[in-house]
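Coordinate-derived values only; no laboratory data. What you see is a predicted model; the values in this text were computed from it and never measured. Cβ atoms are built from the backbone, for glycine too; each structure is taken alone.
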Structure I
Amino acid sequence: MDNILRIYLDTSVIGGCFDKEFASASNVLFSEFDKNKFIPLISETVAAELENAPEKVKRKLKRLSNLEIIMISEEMKSLAGKYLKSSIVTLRYADDALHIAAATIAKADVLVSWNFKHIVNLRKIQAFNAVNLKNNYAALEIRTPKEVIDDEK
């Protein structure tokens, strides 16, 4: 693998490290970040969502030495607004739209999430990418951590 994948983490993946259902794949992904197999990305939206998270969740993220933090731009807010206008998610879940927009504009190779309702959902992925393509952005790969980790050793 020549190019190191840049992987945008939504908040659910970080918290997932401590959730019985998601811990295994989430922690393998973090260990692959530690080995520099991937570059982790978060946006300042993720950072804000983590402000009220348990200390162990915050510490998990702080351990990453190669973490890139994406600052939310007006362009990202505008693209997120287009997702909302297209009714992909409602205003209540505007942060989910902002995650997609930030990952798209930052040219992340993939966004990983455990949010099956609003993000890792085939119809939502198709709708987000339809808006991206209509607005001259690339389609965004959206997967679970389980789909990204190399667990075939």
Structure II
Amino acid sequence: MEQLNLPTYSFNIKSKEGRDYIFDPVRKKYVVLTPEEWVRQHFVSYMIREKNYPASLTRVEMYLEVNRMGKRCDVVFFDRNGIPRMIVECKAPEVRISQKTFDQVAAYNLKLKVDYLVVTNGLKHYACAMDYRTNSYIFLKEIPDYHSLKLTD
């Protein structure tokens, strides 16, 4: 798999019937190792290990309904009260991040109403803070760590 613009982590990978699988510690199961999954596992590891997001408050491939259609958010981080605070959309490294990518994560946010949106392809990472007064987002210089989020107590 491709080297990403994230720290290097050790993953549990196995092969079965000609396919590679990576163990997802959040979902607690092996999943098919695709380029997008490679990005997702690195990014979740980065958020937990470097940015101090609790693994127990992390959901991977979270199902939700948007405009009566079933969708899956790649990663959602919650506060201690179970309120979603950040949505992360992961793409494969070869996928260029575009306005369409931001539109996708913004559509998920119509349902979840989080404070932060992140889009990554493992090479480039974009973080935005939501401004609900102006119905827009503000790009951030870096991804906030867990302790700097606007948390509900």
Structure III
Amino acid sequence: MTAEELWREFRENSRIEDCEYGAWSFGVEPDLLAMLVSSGEKTATASAYPLYELENEPLPEAGAYDVILDSKGAAVCIVQTAKVSVVPFDAVSAEHAYKEGEGDKSLAFWREVHEKVFTEWMKEAGLQFTNDMKVVCEEFVVVYKP
């Protein structure tokens, strides 16, 4: 099912007015993370703030809808953003790490994995990762799945 098809199905089965929505897959392990989101195990994500600035891309906003895609571009579920905050990497909380639902859900695991991927992504963009780099912490809820 495509993002457009899932969005249409969601709209037909809900009482929300038509609005814009995003459609994206996770940059690392998209199938696993989409499955964790769909099952309710993963209710948060984090991204490197400098990349939003570099690409002049708006930050996620509370209330926004997104279709989560798998690695092949198939729609898995629809989430609605509940909360967005921007904090330094070294200030991301254990609670947020737990909500990300990955590995053992610890802050230590979160930091290890995210430092590695953020370092790689920042380097690709010609930037450098630092422990005080801003991170966009987003929380969401699944509002629809086929």
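General observations
- Among candidates I, II, III, the computation of distance in nm of label points 7 Å out along Cα→Cβ at positions 17 and 113 that gave 3.8 used structure III.
- Answer label among I, II, III for the case where distance in nm of label points 7 Å out along Cα→Cβ at positions 65 and 121, calculated from the coordinates, equals 2.5: III
- helix-only ellipticity at 222 nm (-39500 (n - 2.57) for each DSSP H run of 4 or more, over all residues; to 500) from the coordinates reads -10000; which among I, II, III: III
- Calculating relative contact order in percent (Cα under 8 Å, 6 or more apart) for structures I, II, III picks out III as the one with the greatest value.
- Source structure (of I, II, III) for P(r) over Cα pairs in 10 Å bins from 0, in percent, for residues 9-80 alone, computed value 17, 47, 32, 4: III
- Calculating mean count of other Cβ atoms within 10 Å over residues 25-32 for structures I, II, III picks out I as the one with the greatest value.
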